[in-house]
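See the structures that follow.
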Structure I
Amino acid sequence: MELHHYTDVNGLTGIIQRQALWATDIGFLNDSREMFAGIDLIRRRCDHISTIETTDKKIQNAIREFYGQIPEFVEKNLIKRNIYIISFSKARDNLRQWMSYCPKNAGYSIELDSNKVLADGMLEYEKKVVCRLEEVDYHEERINEILVLNKIFSSTEVALANLEQVFLSLANELFFHCCAVKPKEFYDEQETRLVIHSRMEKTHEASFRTRAGIIIPYFEYPIEHSSIKEITIGPNINMSLARKGLEMFLEKHSITCKVRESKCSLRNF
């Protein structure tokens, strides 16, 4: 999986110098409905499944109780946790990404090795977090797949014997995935998210930065220089100087990676 992180020149230098990405508190992302859109989708889907009739009354009652509890359980557990998001795109050189997330003549896209991005168990233990990569769901496909009725209630014996275990396993899937649901209008962003949860409660001590006059909590997520595969320089009227400066900066930090120049013909004066 290709993971491209779009940022400005200060973000690029900060990531390399500190060997870390800044994961933003989910409540401070651009979309004010983040996470709650996923919870609403879970609630609608569970309400629909609960109305499906079956010939087995034991299964029918179990279905209604099972799916009736899921939305509230997921919402309560997410609200009491710290949740941080790092956004990536599958697109290396995407015009919308340059225009939406990068300032004029100062945009960069860092491609990271997906096999090296996820934190290992020791880091999660030390930082008191749990991390997972989630592809953003633009068409309700993944939520529907997780909640599919026949997969859970395949028979009376299986369903009723393992209900609690299945419930917790399914809820854990939803804890992460409902933090990666966006409207279909954003499909061309091709977003994948690193979702970071504190363990059970708001026990993680956040760092803080400022943007547009607002104080924003974030989590500093460590990465190794070796995880950087390549860097694409965004549309820039001083491309030759931007490339020269970047290459000198990378050499100073002993980073060997490919440097590309954007093919997007966007003039930023």
Structure II
Amino acid sequence: MKLPAFFIAHGSPMLALEDNDYTRFLQRLGSDLGKPRGIVIFSAHWDSPEQLITVDAQHETQHDFYGFPEEMYELAYPAPGDPELSSRISGLFRDGNLAHQPVLGRGLDHGVWVILNKMFPQADIPVVALSVDSLRSPEEQYNIGRLLAPLRGEGILLIGSGGLVHNLRLLKQDDQPEQWAQDFDRWIAEKLQAWDLPSLFAYEKKAPYVREAVPAYGKEHFIPLFYVMGAADEGRRAQLMIQAYQYGTLSLNCWMVD
């Protein structure tokens, strides 16, 4: 049975400590999915011109943020890796003529463990993290995801972790979303549900309020969407599972694609 793939917003690292509608959704999602054989996750917080793959047998936990409560730095997500799965991914990339490099000892960044800690809190499912490249075109990012489509039929859960609206410079004290953020998310939703690739690939020119929603410094948070869409190219179906906002300018959404 083929697993769907997901784009999941990871919001602020503080989600790891919070109990709200979005974190409870992530808990339910993990429960509904059961226990996949492994998890492969593209993280917005690993942006590299080379395609990189973790190959660890056991992961450390990165606390790649600053200025947060001490409790945040005590959290750990000691998930195992899976060198065999890493090798399988390498083979798929090699078959697709995609240059890539193995990485040992990087650990899991908060784009990975904040959401997985809610979905699979026992940290007993092997995780392989993959980098994204914000300098590639959306079509290239999509085609990299296509290379990994066979994993969905092998019990592997594919996730892109980021944020469709991610503007840290315009954060508010409350969670009431800015109108421009809602307008951008609605445009993305319309194009995603229609699987309108020409429009989505040209989102930087066509989407409303794109400069506010996807500022140049935050582009890496948007692009994991294209990687997971590519892995669902055969079915081309998209379903919005939840839509919420944090601090007004961070969208918390989950899209399922299959």
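When FRET efficiency 1/(1 + (r/R0)^6) of positions 25 and 145 (r between Cβ atoms, R0 = 25 Å, to 0.05) is computed for each of I, II, which one produces 0.60? Display every interim value, and only then the final one.
Numbers: I: 0.35; II: 0.60.
The read-out was computed on structure II.
One of I, II was used to calculate FRET efficiency 1/(1 + (r/R0)^6) of positions 129 and 249 (r between Cβ atoms, R0 = 30 Å, to 0.05), giving 0.70; which? Could the numbers behind the result be given before it?
Numbers: I: 0.50; II: 0.70.
Only one of I, II returns 0.70 for FRET efficiency 1/(1 + (r/R0)^6) of positions 129 and 249 (r between Cβ atoms, R0 = 30 Å, to 0.05), namely II.
Using volume of the Cα convex hull per residue in Å³, for residues 137-176 alone as the calculated read-out, with 45 as its value, let me know the right label among I, II. Working shown, then result.
Values: I: 45; II: 109.
Clearly, the read-out refers to I.
Could you tell me which structure in I, II was used to calculate mean count of other Cβ atoms within 10 Å over residues 49-56 as 18.6? Before the final figure, lay out the partial values.
Values: I: 12.0; II: 18.6.
This figure was derived from II.
Consider the structures I, II: one of them gives 0.20 for FRET efficiency 1/(1 + (r/R0)^6) of positions 57 and 233 (r between Cβ atoms, R0 = 25 Å, to 0.05) as calculated from the coordinates. Say which.
On the way: I: 0.00; II: 0.20.
The correct label is II.
Given a computed value of -12000 for helix-only ellipticity at 222 nm (-39500 (n - 2.57) for each DSSP H run of 4 or more, over all residues; to 500), which structure among I, II does it belong to?
On the way: I: -12000; II: -9500.
This value belongs to structure I.
Who wins on volume of the Cα convex hull per residue in Å³ among I, II, i.e. which is largest? Display every interim value, and only then the final one.
Details: I: 138; II: 114.
Ranking I, II on volume of the Cα convex hull per residue in Å³, first place is I.
Here, each number is a calculation from the coordinates, and none is a lab measurement. Just so you know, these numbers come straight off a predicted model, no measurement behind them. Cβ atoms are built from the backbone, for glycine too; each structure is taken alone.
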